[in-house]
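Quick heads-up: structures coming right below.
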Structure I
Amino acid sequence: MNTRQATELHRIQKEYERRAAEPSYTRRYSIFRPDNLHKKHSHERSLLALLHRQGMTHLPEYRVLDVGCGSGHGLLRWIDYGCQPEHCAGIDLMPDLIAQARGVLPPAVKLHQGDASHLPYADARFDLVYQGTVFSSILDQAMRQAVASEMLRVLRPDGMIIWRDFWWNPLNRQTRGIGLKEVRALFPGCRYDARPVTLAPPLARLIVPRSWILASLLEKLPFLCTHWLVGIRKHTDQE
């Protein structure tokens, strides 16, 4: 690891430590807030729709890696969908989040605390590799590319990377949004199934408590969405 990478990792760790120590941050993302619950339901619908479109519904057979698994609730969702715990793995930079994940996940789930630019897994190990708002927290372009390359390395030839991240969040200078053009550059030579998702949070906070239905309708307008959900698959020799 070079000095630049070490500096970027240190910055990310300090930022996540700051967020964890800030009570208002925890309250802002509480599932008991209507806008956050709406976002969670919307994400699940769009994720399952992506898997269905791509014909990847045999979840008990798949090996799944969650890059930036946090406190483990994303992996719990995959298990709830039907993935076998012994086929699930997660990696996160923050030791305290890995400790929390160990407390909520079945013992068979394999968890690793470390840097996603050096994934501790064999080539072509996983059928599904998921990342949610990891890349937008990485400001260094070289590290972004290293993480993307590692995700491709551990993906099976017929597997799929699932990308969910925002392209617009001007208020947080510790993050940088990523558009679809950059997603394609990070994962060159692949096939992409991309959909805009997630109603802009300022609108969601205003509208969801008043009308869940209206918020769901507005979310169908691409220009009101702040995230991309992308299925990324390698080209095969048969194509």
Structure II
Amino acid sequence: MQLSKLEYRVLEELKKNNLLVFKIKDLCLLLSLSKTKAYNLIKALKKKEAIKKTVKSYFTLREANEFLIGQTLNFPSYLSFWSALNYYGFSDQNPQKIFFATTKYTKSNTFFQYITLAKNKFFGYKAIGEITIAEKEKAFLDSLLFPKYAGGIKEIKKALQSGLSELDKQKLFQYAFKIKNKVILRRLGFLLEELGYTKDLGKLHQKIGSIGYELLDPTLNRKNNFNKKWLLDVNI
């Protein structure tokens, strides 16, 4: 269907102001429209498939990328966990939801899952085009911190095996220490050793602590299958 002059102007103004995700009130402010007029414009543009409705009361331009929509709905955030592993080609599984790391709690919805990280763990991301995504090394570390958002340890291990040659090991270890979480060091050391990578594992092992056992996969029940070196219950 052909757009009217006003409808075309609305789309151009949204693009010009980088409002790829917007609400009715944004149109009111942007074009000095009444709420009724803005509502009718939204209805017409939606019918003509120039825009589409996303979560809650948000709308997006038809060409908007889902990753971009997700990070816009909750700023700051970056694509990570299973979604980043899939994006990089390390996992062939395409999760139903898109996973983002963020610093503020946001209720998840049908399309997007937001995982809150402490501010000291919110690093190691980069821009690829308009998308903000975890670096390859950080995507694995985020996943080891919360395995349930990456399909569990078995899926993470498969992805790590697939992507190991592409990872900057120095950066991987540096980021792992920066997170300051012993369970990540334990899980990372165990998986690398399982995959035959042993270089510099002593540096990881020195930082894992000496008290208590952690679950290798917190999404599964305990097995009491203890690995004394990495202080893990290998429950997979």
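Tell me which structure, out of I, II, gives 12 once relative contact order in percent (Cα under 8 Å, 6 or more apart) is calculated.
II
From I, II, which structure was FRET efficiency 1/(1 + (r/R0)^6) of positions 33 and 193 (r between Cβ atoms, R0 = 35 Å, to 0.05) = 0.70 calculated on?
That value comes from structure I.
When Cα extents along the principal axes in Å is computed for each of I, II, which one produces 49, 41, 37?
Label of the originating structure: I.
Say we calculate Cα Rg over 2.2 N^0.38 Å, for residues 49-104 alone for every structure; which of I, II gives the highest result?
Looking at the calculated values, the largest one is II.
Since every read-out is calculated from the coordinates, none of them should be taken as a lab result. Given the structure is predicted, the values throughout are model-derived calculations rather than measurements. Cβ atoms are built from the backbone, for glycine too; each structure is taken alone.
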